[in-house]
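These notes open a run of structures that come right after.
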Structure P
Amino acid sequence: MNKEQHRTLSQGSTITVIGLGPMGQAITRTLLAAGHPVTVWNRTADRAEGVVADGATLAATPGEAVEASDLVLLSLTDYQAMYDILDSTAASLAGRTLVNLSSDTPDRTREAASWAAGRGAAFLSGGVMVPAPMVGTEAAHVYYSGPGQVMESHGAVLALLGAPKHLGEDPGLAQMMYQAQLTVFLTTLSALMHATAMLGTAGMKAREALPELLSSADSLGAILRAGEEHPGAALDAGEHPGDLSTITMMGATSDHIVETSTALGLDLALPLAVRAHYRRAIEDGHGSDNWTRIIDGIRAPR
């Protein structure tokens, strides 16, 4: 691919969006609002009605959608959907850039990058880190990975969706970050619901419990950064000083959470998983270390 094949798209250049779930629709409307003609395609054509009413052009086939633009954005269920839709358009992919914003594993993303390269297309993977209604707002950001030159060429357009954060050349990096972020997100949501259920057994309504619980969640970042040094630096150095909170102390707390949840008849999947991290560290002789020591067992499960 030469630079001309990956030229920067100026305002007014047509962009293709394939996949019109809530995210795909939000992406389409954001691009339309910025002055770009947008060609769209979706397996279920009636999902396109809203964005077509807003000014998008509905392609009759995936091939027609691909041929309409040099830049093709995909917002699909997974990467297999990309193959299912675009396999028939292989002859049209050469010289174009595919930006896949779908969720899947890092390994499947790397395979997809090779698949695209074999058809003469450039490839970026991306992870949109906000819900659909926030796309295009100042609060939005999107992780990307893949060739830096390709990212640079299309950075101005991609910035319309949210602040772009390019993680590096490895196409799997954006998916790795996306999955890591969602690990925190989904686990936190489960913890909030477990805690809300726990308080509900004592008669506290969710409308009363959630503000208190969310306040605790909001303060987590400040708590972790309370020391003079960023906690990541100690982790990178393999240091786990137990001067403020130890594995033994946190492990005892996890025991109490399991006991309370058992007595209340709640599901134990989450509290047992948390307790297992601390018990493993204690068994390995790290009871006096900081709670961060649990990362060892996570990195090397038995």
Structure Q
Amino acid sequence: MSTSAVNTASVTVIGLGPMGHAMAGAYLDAGYEVTVWNRTASRADDLVTRGAVRAATVEEALAANEVVVLSLTDYAAMYSILGPAASALAGRVLVNLSSDTPEKAREGAAWAAEHGARHLTGGVQTPPSGIGSREFSTFYSGPRDLFDKYQDFLKVITDTDYRGEDPGLAALYYQLQMDLFWTTLTAWLHTLALANANGISVSEIKPYAAETLGGMSQFLDFYTPRIEAGQHSGDVERISMAVASLDHVVHTTRDSGVDPTLPAAVLETFRRGAAEGYEEDSLTRLFEVFGRGAAAK
């Protein structure tokens, strides 16, 4: 995008939590004319000082620019905020960076279309501190022509990763990452609690935790082709070994006076795999066991 294009470009940002605030700031830094709206108007004070325009109403915010970035808690918040102003949506491009499920994203895109707006779903892969950096990326899905037209605009926030026409795909990819992120972070916190109960500080355990987590990429590289080939032979490790190992973790946790709920829940999934006859197979067999459970529901 040329400098002149950047200087004349404009955007509306609705939702000024930490993420939306960072996005509005990134567009200001890039030379955009930025209109903002938030339920708590004072959250825009510093942005206004930097040159943003504070819209008095949602209708005014929508009318100000063709492109509207939404940074809200979920899609229910979108309906709550934009619903009463739906008559002002015609001709707008909604870049919806709110977190929600793939199905909610599909429903949101259809709702926008009913009101004459076009919708891009986004899933941002960074905390607010990373907004404005190309070191991070955001998943996008929705109409390809819309993504192509606004790709340079979107790259003001982060780098872009287009996943396809289905509005739900960006939300799906985002939730896949959140599944891994939250379970891993929770496991680390449990490890810290167990260490602390035994007189080992967070700082002392950190390098060992970092080494374990850093080595996970090797496991991903090794197991990915085997999983895709349906190969779950227990030549490297077995579910029976995992059951015994995690049983020791659970007992160590209980003996230390720490809540064993998390490792005990994981142990139950291991035991489920063993009960289905896979005790001598690799733990990767749980890939299929989990999948059948989801289908059964």
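Only the coordinates and a few stated rules stand behind these numbers; no lab work does. Note that this is a predicted model, so its numbers are computed, not measured. Cβ atoms are built from the backbone, for glycine too; each structure is taken alone.
Some observations on this one:
- In this comparison of P, Q, the computed figure 0.35 for FRET efficiency 1/(1 + (r/R0)^6) of positions 59 and 123 (r between Cβ atoms, R0 = 25 Å, to 0.05) is attributed to Q.
- When Cα Rg over 2.2 N^0.38 Å, for residues 27-202 alone is calculated for each of structures P, Q, structure Q gives the greatest result.
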